[in-house]
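What follows is calculated from the coordinates using simple rules that are stated; it is not laboratory data. Only a predicted model underlies this, so the values are computations on that prediction, with no experimental measurement involved. Cβ atoms are built from the backbone, for glycine too; each structure is taken alone.
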Structure P
């Protein structure tokens, strides 16, 4: 690696599908942060729809190149992991063929690690970082025996290819623990790089301001839950706790989340939550944001005056920001979340968070108690139990009357220090700076794969062409051009010299 300053280093991200999910947000934030820090950044992906991506991609702030978008993501509605791996291999081979693979000092790969060995082999002077959001094999559904058998080679591939990365990064200490228990044969100590939230306030749309004025009076207080409508998000915990709370008549509960009309679980789970609200005798109303945005005048304030639970589906990011700013408390109900970005979005505005005391929130939320340490509190951490949660809802009224300025100060302060784009960029920058000067070590991958290829090629050449020397000169040139391997090239040249001058 040349002695070039950090501002001249070239970094490439490899990501499967550059949409608008949490993993994509992290990639975009990391790429933008490193670019602002002086790095030359490129994102390589198998798919990027400029109408369905983050603004930094849409407006051209970040350079994105797509390879393999024509390849299928599924075959007959199945084999998605197989297709994802093939698409990434195609992308990597395209980088090799176009020689772009040699252009970058560092590769940051996430979600799929299949390309890591190919990068290591074809760009031996580059460093490869793999960012593990969560072990893929733990996210896969394996209902039948056939599915379990189908997943075995991909699980093994994930473990094998990750070990070849120069550094492995994870999004939380919780994920780090899961990683260690899942990949027991990997003797590595992953480095934690927390995702970040944008500290800049989003522009508020007038249509969203009007909606908030309709559903919430100036003196209304409300608790807020933001999650996708999926069973694993355990939204019923918030509803049950609200029903048991003494504050059910003085506060509203607003439940907002992603809702896909083509997703059966979204539809079924939403109905279950409405049924639960009926059973608990809580008045509720469902407002579909896409429907509202088509005809805002159809909705009036009187429709929401006696509502205790307001279900919002598929809201805009602008409306989400407005709701977060005015909430009394964010109720974050999922258990064993890998990280959880929503609590950070609330803390950014000084809104306290009530979350389950496991997973990512243990690292993001500082628990309030009556000891002197509560001066750093940003919320409450409690077991996933509606009795415990209802007690916090009741307790929070008095606590917020006394300590509201404390939460308003602590939340933004903690976000800026640990979870801002600047903090995340600094961690990436320090990691890159640490490994970029590290000497490349020969790995098992180098020895086994390169040795096997050399043996196979030599055996084939001798079997078909006998003692002809010219193929080895060609192999020497090809090895250097394609593999950038001086050692392999010298090996072929030695054979060429021996066969050329041997009696």
Structure Q
């Protein structure tokens, strides 16, 4: 691979929006990779931003940061954006501190989820309205919106086979002879791929699809580092969704996105090799399809693409064979941000933790839905620490639904060990129960079966009662002591954060 470049400018030398949108410029669809799953699509029609998480702030209960880090200053990201489309409500696509930087008259486009009416389907709109946004339009499955100057945006719904994860979507953007499909985290099945091809027989110039993503196993399991390394070496990533994109949708070029994750705190650092994939997986995948002649683009923050001009690299090349030293340097550069979070979390109240936990779980049981429980699984959560030492069982099955049992001492499928500070942060609404698996360590007691994964999916979507991020609490009665709206929660401002955005790519002693 090429050696890393070392640009040091604050403002990345990208194509100005004014030039892209100039009526005297030839019509073309311009795409800029902002970071992770956040894309900017521009042309004479205006600018569409997809899935805003463009701040260097962590997600998943503050354990998961970005790598590569965001490099475009946020004021430049939000400038002159005409529409914001949000594919789904996961925090790395619907990041409220990032969204809070838009003016309150910003136009938002959301999928309607017309086949799944109910409160869960309205979570994003309800959240945005609580934040003060009002200019919101809902688009139904396969609906096409005319953005102007011939640009058309079509909504791709979730696959029927993923009936339990219907809260997702993709888009197709057509403009000036270019067609891009952005499937993001919208995992397909064969039927959805075939329908996409039927609706767009001309095919796609570029396909954007989820990278390998993240996995709890083995990084979030209670085992030694040596055991985790051994299990990581055995792990096989099937890349089934990515293979369907190559085989059945067949874009002329493909790019992995939504995989820019990193763990900076020392106790979580092993997840950088135990819980994430790299673009090398895509390179190996395409080697299985030599007849496809499909281009692979690995975008890094600020890189650009047009059909006519191809790929424009503005970011240093990442050596994915040896990326951990860069993450170590970035973690060092962000040490003050990590320290701010640690200090903030240290302020949680851990007294009377068991009685407060019983009251909290009682409120959850009264308020939580029982829908879509077609699986059976049992998890024990153990809260560990000098003020803790208690446990309870989360259990679900199709006949009895979901319950939390403090007196059940029977066998379980998994045990999740949660530090008392992190659990207290859930009770204080600084964190969410939906993501607590990233703060704890699990033990598996039975042979893996898919019902276990289904239970985790269900917990992620339902146990916080439609709240997706701690900054906006959808059901304040669950957290009577907390502010329902606090957009500063968990933020870690750092002076000079946007001044030397490529510093981590310089090796120790290398001149700026």
Structure R
């Protein structure tokens, strides 16, 4: 993808995103289902809490996913999701966060469950689907407006939210948002009047006062230096940008990296932002590959080493050059490992590796890379398993690992997790109580970073029992090939 390419639409993101679907015993997935167009239509609670982008026909998850779970319990679980889960669990989380399902039974007018889902998406950097989700629910309500506005600022398309606020000022108590939107609409005098009043009454504090003053009167920039950034908010970030003092996003929460993908940042900043977001599935790997291959590296070391490594692998595969592949694949793999992009690299190149003339010395690495991709079941085409570890990995890929091939307590626990069909006792009570979504979240959290073998065994058993077989297989492979803490 060229550096200046427009951002993906919500539907584009859904087409490219790694999500999961359940298989029997839950209802099977309908292939090729069309997603409805995203429209902005306010929904009354609890309908807002039920909003989603992925219909049940796509996910296979029942409408009763959150039945009998309380909003507080679910919100707490979502707030505790890891920053960098295993990629298989990341895909599962996206499915749960974006699924259409009935609201929790205690859903109220504050749309608290939806707000918690949006917050989780934002922490992962998934601004585009979060924006589409709040628009599907209808952001023009007091419960959702502030979240909608902040997502709009992060995505760089705040005009609809500002228009809604102009039509209905009661939507938000955020004076800064009102001043900003009035100024964008050309109502400078009204914006300045509100700013002066807010400053006099203490309703606004620094750095918002100075940032808004500089935004309203750009000529003051020569006289007043921009304030220290302090605690960052989307509005402050946008104001720094608007007054000609844009901030770097590397040290900010992941969602801010979206600002570097609007075609206004340099190539290096775009690549680094795309790497951060691709690592959590917030942007597609193909978008990162487009940036990697857009031009020749400008220097050496750091990000440029990764660019050169990926370009060399791409060229070696295109040329069917076995000798070049023997050099390029380990180099690209180490570059990807350095920034947590192993599964991104695997999904980008697995199909081509399966058809490539690989030298014998490179085949073990290539097979493991394919095991980390969506084509994991075909890894044996590159290297038939001959060692206990290879047989165990092949068994996991097929869903039937043998305990005899396990050599460590974790490997044994993983094999045991595939030996039965019943959920773990600690999750069975949730499932029997009609709290399926809560049980899935609990099992995923237990598996994510599960250094204790019993936790891995229990979580895998439950995921398989509720129909998440592919999630269980890919998570188990990732635990063994990447380490349980990835």
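Key figures
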read-out	value
Structures P, Q, R, by FRET efficiency 1/(1 + (r/R0)^6) of positions 186 and 458 (r between Cβ atoms, R0 = 35 Å, to 0.05): label with the highest value	Q
Structure from which -6000 was derived, helix-only ellipticity at 222 nm (-39500 (n - 2.57) for each DSSP H run of 4 or more, over all residues; to 500), options P, Q, R	Q
